[in-house]
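Below are structures written as C-alpha cells.
Every read-out reported here was derived from the displayed coordinates using simple, explicitly stated rules and does not represent laboratory data. In this text the structure is predicted, and so the values were computed from the model without any measurement. Cβ atoms are built from the backbone, for glycine too; each structure is taken alone.
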Structure 1
Amino acid sequence: MEATKKLLLAIVEENEVDTGDIASIFFTLTADLNAQFPALAARELGWRHVPLLCAREISVPGAMAKVIRVLVHVNTEKSQQELKHIYLGDAVSLREDLSEGAGGS
C-alpha cells in the first residue's frame, strides 16, 4: 500500500496533475502481489471519484517480480513528450530511457 501511494503521489507531483483532472487509473500487478487491491491506495489518498481498475500482469518466465504498474488517464494540454513516466526502485531498469531524469528512483 505504501509503495503504491508513493508511486501515485510521485506521478501527480512530477507531472503537476490536479487530481480533479484524473479521468481514471488502471493498475496491474504481478501474481506475487495478492494481499490487497492497489486501488485501495488511491482511495486512502482521498481519490474518491476517480474510476479505478485492477488486473493481473501476464506471468512471463523470468520477468521482474513484485511490480505494480499504474496507467493514469489525465485530462491535460501537455504533449506525450512533456509527461514524465515514473519508475521507482528496481523498476527503473524496466525503462531506463524514460525514468532517467524524470523522478524515477
Structure 2
Amino acid sequence: MAVAEVTDTTFESEVLREEKPVIVDFWAPWCVPCRRVSPILDELSESRNDVRFVKLNVDDNPATAMNYQITSIPTIARFEHGQVTHQAVGALPRNQLASQLGL
C-alpha cells in the first residue's frame, strides 16, 4: 500500500478519524534524513495492511506541524484513535524505527 500525502485540510479525516492506526511521516523535501527514512516507510507500508502510512510536508502544512509541536524532522508518529501513541525522531534504522513505532 502506497504512502499517501495528507495536508492540513485532510489531516483530521485521514488520520484522526481513521479506524486503524496511522503512521504519519512529518517531513520536508529539502531534508536529507527525511529522504533516507522514506524508503523504509515505503517498505513497511508494503508489509503492513493493519496500519495506514501517510506523509505530511511540514513546509506546505505548518498548522498541523505546529499543532503537534514538530520541531525536528523527520518525526514519525503513530496515531491511534486520534492520539499520538508512539513517536520516533531522526533517520533511524528500519528495526529501530519499527520498534519505536510499535510495528
Structure 3
Amino acid sequence: MAFADAEIDKIVKFNPIPTIRTPKVQRQKKKPTISPAEQQQLIEILLSETNGLCYIFIMNTGVRPGESGGMKWKHYSYKHSNVKVRDNYGKITYYNDDFEKIKSTFK
C-alpha cells in the first residue's frame, strides 16, 4: 500500500511490489506436544507438587503463565463456572530518557 501511494504521489516512478512473487511454503500439520496418556501422567505428577495445580490450570485452559499469575478468586464465577482473564503478572523494566535501564520489577 505504501508503494502504491508513493506511485500516486509521484515519489517513485513505478510500484515494484506487484511483480514480486513469493514462493509458496507447504505447511506441515502441527502435532500435539504430548499425547493424552502423557498428559495424564504429567497431571498425576503435578498433583503431588506444591504448585502443581497452577500448571494443570495453565495446561487445561491455555492461559499464558503471566495471566495465571495475575488471577484472583474474584475472577472466577461460581455461578457461570468460568474464569475471566483480567490481570497479568510480569516483569516491567523502566528506562531513563537515554534508554538506559533504571530498574526492573514484577507487577
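1, 2, 3: which one has distance in nm of label points 7 Å out along Cα→Cβ at positions 11 and 27, as calculated, at 1.0? Spell out each step's value before the answer.
On the way: 1: 1.0; 2: 1.8; 3: 3.2.
Corresponding structure: 1.
With respect to relative contact order in percent (Cα under 8 Å, 6 or more apart), the largest value across structures 1, 2, 3 is given by 2. Starting from the value 13.5, 39: which structure in 1, 2, 3 was Rg and Dmax of the Cα atoms in Å calculated from? It was calculated from structure 1.
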